[in-house]
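The numbers here are math on the coordinates, done by the rules we state, and not lab data. These figures come from a predicted structure and were not determined experimentally. Cβ atoms are built from the backbone, for glycine too; each structure is taken alone.
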Structure 1
Amino acid sequence: MANSRDMGNPQQGMSEQQYLAQLKSTFMQMPNDIPLYMFVQKGKEDMFVQANRQIVRAFRELTNKIAFKEFSLDHELAKKWNVTHSPTLLVAPERFSIRWLGAPLGEEGRTFLETLLLVGMNQSHLNEEARKVLRKIDSPRDVKVFVSPTCPYCPQQALNGVQAAVEMPDMINLEIVDIQCNPDLAEKYSAHSVPQTYANDILVGQGAQSQEIFCLSLQKLEPQSVFIPDVDAELVENDLVIVGGGPAGLTAGIYAVRSGLNSAIVEREALGGQVATTPIVENYTGFTQVGGKTLVDIMVSHALQYTTIFQGEEVLDIQPGDPVVVQTSRRKFHTRAVLLATGAVHRHLGVPGEKRLSGKGVSYCSTCDGPIFVGKKVIMVGGGNSAVTEALHLHHMGVDVTLVHRRDKLRAQDYLIQNLKDAGIPVLWNTEVQEIRGENKVQEVLLLNNQTDETSTLATDGVFMAIGYSPAVELAQKLGLQLTPDGFIKHDRHRTGIPGIYTAGDVEGGYKQIVTAAGQGAEASMVLFEDLLNPYWMQKKEAS
């Protein structure tokens, strides 16, 4: 059977019919039946109940391994398994403790499919390092992973929970909580940003984590950020390691392999980078309008036809030389060249309250976190294309949004500005956020009018930010690469100051556009291909 992480992408070089045929074949090979029990409140027929029925019906058309039963919340089985929310979907409850509070809609459809496969095969597909950490847990963990259907990072974290529950069914009790269906639970845990993970009611993860970091966080019962393997992992020898799975890295992988280079892409988070959380892309050639996640799926499917992608792995160290040694959280690479396409990360305001209330009303992704704020008041900080696009996205979702901009004029395109006016979204001009206030969640912001020096407070349930990006240069700094005054990697036609180390995309500055990042990835691959044929550093040595 294919690795379960690969099964969630239905268009990896095959038609829909081929994909469904492969799924049917995979289900036929499963040795175990998959009983699904849904519990609902009598008289409550909402969209989540109906969605669960439709989703389960669709899978039952593929296999007879799935048995589905529906009960009310006052049934004795609800008491047996302590089910209190409607709807709740239990997956093979006699063997595992895995439940959905809500329905696996949108992005979580992939998680549900992979859950069925893992449960049916009775295999967790955790890597050995993650298993070693999980085996150290000696007392039960009640795990809650808060997700939303629009979040591209949530499936990775939810799947981590499922894999842990399948690996250690006597120790891991998992609840996947849809914040749209369960706003009361999201409010109780201040889960206003997804994915968020709790174990025994202790916050152990904000954002998607690698398998190893997730398991380590469960074991330690506190958030972990670094995992060091006990022993050297599998060794991979190739021509090129691309660090980063955004448009630059994905395109570089395609062009490298087409040039004859054996390449691999390593991405620690969700593939696609910033594009994956962009609600709508309107300026990418060939698409009048396309969802950011849809565009990413197309790019990833294309790249997978050429190169290998290692998702959920973090590059820990790079040692230049011949070969270049790249150590990730799971394996070691011996390679001829490395391309740093690490992109950029959301820029922060740096004001009091921002860090403390991150994930509790402070957000940098309207696509991920917007659904929890439907019917509530929020502000969007920024004045560029991203800020206006995300403000419009929130508005159309049903969020009461106000744009806060420090200048008297927006930097966004005229088309977006007109859409903002047509939507009637108010703008606070010449205004800066000085502080974000609240006890366990955002309650108000302190604002400064930079023209009058007057301060005021504004009640709000959330603070969304789109104020630009900072280049992700941690690895570059560790290597000792020279940076520009603006903090980007200094380069000459994508060559850095170290032979065999190259760069492409947002991490090297320039226009922050998807099309330019993809173009830089293609160009960088062709430059390094030429260099590997005729190393310029060897020519310099001979000349000296």
Structure 2
Amino acid sequence: MNGAESLVRSLLASEVEICFTNPGTSEMHFVAALDHVPGMRSVLALFEGVATGAADGYWRMARKPASTLLHLGPGLANGLANLHNAKKAGSGVVNIVGEHASSHIALDAPLTSDIEGIARPMSHWVRSSSSAADVGFDAARAVRAACTAPGQVASLILPGDTAWTMGGVVADRLAPAAPKRPGDARIEQAAQILTGPDSLLLLGGGAMAAGALEMAGRIAAKTGCGLMAEWASARTARGAGRVPVAKIPYPIDLAMEALAPYRRIVLLGARAPIGFFAYPGKPARLTHPEAEILELAGAGDDLPATLDALVQAAGAGGAAARLARPKLPDLPPLGPLTPDSIAPVIARAIPENAIVVDESVTTGRGFGPATAGAPPHDWLNNCGGSIGYGLPVSIGAAIARPGRKVLALIGDGSAMYTLQALWTLAREGLDVTVVIFANRSYQILRGELTNVGVQNPGPRAIDMLSLDRPTLGWVDMARGMGVEATRVEDTAAFALALEDGLATSGPVLIEAVM
């Protein structure tokens, strides 16, 4: 067999069963191998950022990596923004990046580039295969790297001659190292810190799963400590019957206010809170200056085992965690769509076991309290801040969990970055309901103008933050890519459209004009 076939077979041996692809000439032998080797599902994306974002979403729900297939350095570069988001989310991804044949690189052809240099900033592991005989083992090592806790981005570069040359060897799966938990002394130290309402257990990463949250809730019930989560979590178990956890707010003033009461903070899968950006005259660190902070466990540690040990150290084994009750807000009165009127409609519509992908940016900042008592669901946030994550992540989440409804909440500016994802949703027939919040502006940046001290911005500044002249036609764009769509402008129409969309099998888009 050639190197490309050994690559496909080795990926399958390591339980990588899906490839999000946007291939070119250098990857054609991999494409051909997909015909010869059964078992690998390939999903075509019209833009590399859709492929890398879909792999991120797949990991978040399947807890195992997908692969991508990208064309040379420029193709990898097109996918970097969502690889940044995947890296920050702790998602395991295996990138297969084509390269010129070894003999061709010296000729400096138009697409020649430093692929390893492009890959490194967004990858934990980078390697170029040197021969067909190495490809299979390199693939197994890439998967092992991707599966290393909490999940890593691995980029394997495949020169064309290593793909087409015979002599490929299939490699067996390589198990990653098991994550560890901190020692007993550090667990005891954390238990001593978490006493009373001026102490805080701050969660992130894998600590946001349902079982982990239940243990954290028992610790809070026993010790009286506060319980909060990072502003963005890769996947949070939410809804009725689960432990509700408030997030640190995004706006810096609100974040500092929320954290001000706490003088002792234990980090479990979370980082010490910092501002998303620097602002004139405001601190970068959001905690009280006198706060004592203990990093008990990082995102790559065994967080469930750490929480279990902390439950025992705190004497919380018999405590009962406070759980969210089934409670839905009343429907808003008939009127225009605003963040406040949209939130209860979303809360009442979330189906049981849904996957909510949130890139609603400014519109959705207040959705948390309104949706806390909705049926149990998972909520996925953008952890890296690079725009255009939501639609691609919805693809990966829907493929990973085909029996679950995906609700994607996306700002209109964000959705334009990876608009091509709609085509893949239609092509694959994925069960995703997309809501586009069409406020027709980069609304978040209007707030940032004030935050950085710009007073009374003029018409040129405002014009750079506006998405009109012309207005984006979401219904036409969606239908042009095979997704049925409708436009709504008031609360009643939005509620009906959302109910219909969630009852439909397959992709649907709702443009909610604000």
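A few notes on this one:
- Read-out distance in nm of label points 7 Å out along Cα→Cβ at positions 234 and 266, computed value 1.4, structure in 1, 2: 1
- Distance in nm of label points 7 Å out along Cα→Cβ at positions 218 and 402 - highest-scoring structure of 1, 2: 1
- For 2.3 (distance in nm of label points 7 Å out along Cα→Cβ at positions 106 and 362, calculated) the corresponding structure among 1, 2: 1
- Entry that produces 0.55 once FRET efficiency 1/(1 + (r/R0)^6) of positions 178 and 474 (r between Cβ atoms, R0 = 35 Å, to 0.05) is calculated, selected from 1, 2: 1
- Looking at Kirkwood radius over Cα pairs in Å for structures 1, 2, the greatest value goes to 1.
- Mean count of other Cβ atoms within 10 Å over residues 82-89 - structure with the largest value, from 1, 2: 2
- Value 4.3, calculated as distance in nm of label points 7 Å out along Cα→Cβ at positions 170 and 338, assigned to which of 1, 2: 1
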